[in-house]
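Structures for review follow.
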Structure I
Amino acid sequence: MSGLRLAAAIPVGRIGQPEEVAYAVAMLCADAAAFTTGACLDINGGVYMN
């Protein structure tokens, strides 16, 4: 699948960047997330939503 077709299939309309995953990891590592346990974050631009 070409990059443009793949991006069109993603609800936010683009392919994610590595730093966007890193932001989520940094958030989970922060003191503010100390009460977060057993979290599953779907970092996929809305491709899979439940």
Structure II
Amino acid sequence: MYWFCFCGTGMGVSISANKHKNVYCGVCESVTTARFCKVINNCNMLAMGVY
């Protein structure tokens, strides 16, 4: 299961999400960084900035 979270830059929600057990959240700005988050870091949550 994959999750998405949003805030101003994506950093704040990423830090908060990673404090929970079995959550691996990475900040992504593009499709390429989102793919790398999954392939390299095995992220199950993506954080994105809305600005």
Structure III
Amino acid sequence: MKLVIQRVTRASVQVDQKLASKIGRGLLVLLGIEQGASRIECARWLFDGF
């Protein structure tokens, strides 16, 4: 699992070249979870990381 947190002045997400969502100033969080990871594994990994 990988986690990236970045401060942004604005950010957006496009899916199939259509705007899916956007934010103004805030935190952009990218989370990569491997296939087969359980919810408990993910929660434990996030909790232990902070």
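FYI, it's all coordinate maths here, none of it is from the lab. Please read all numbers here as calculations on a predicted model, not as lab measurements.
Computed values, structure above
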quantity: Which of I, II, III yields 51 [relative contact order in percent (Cα under 8 Å, 6 or more apart), calculated]; calculated: II
quantity: Among I, II, III, which structure scores highest (criterion: mean projected area of the Cα convex hull in nm²); calculated: III
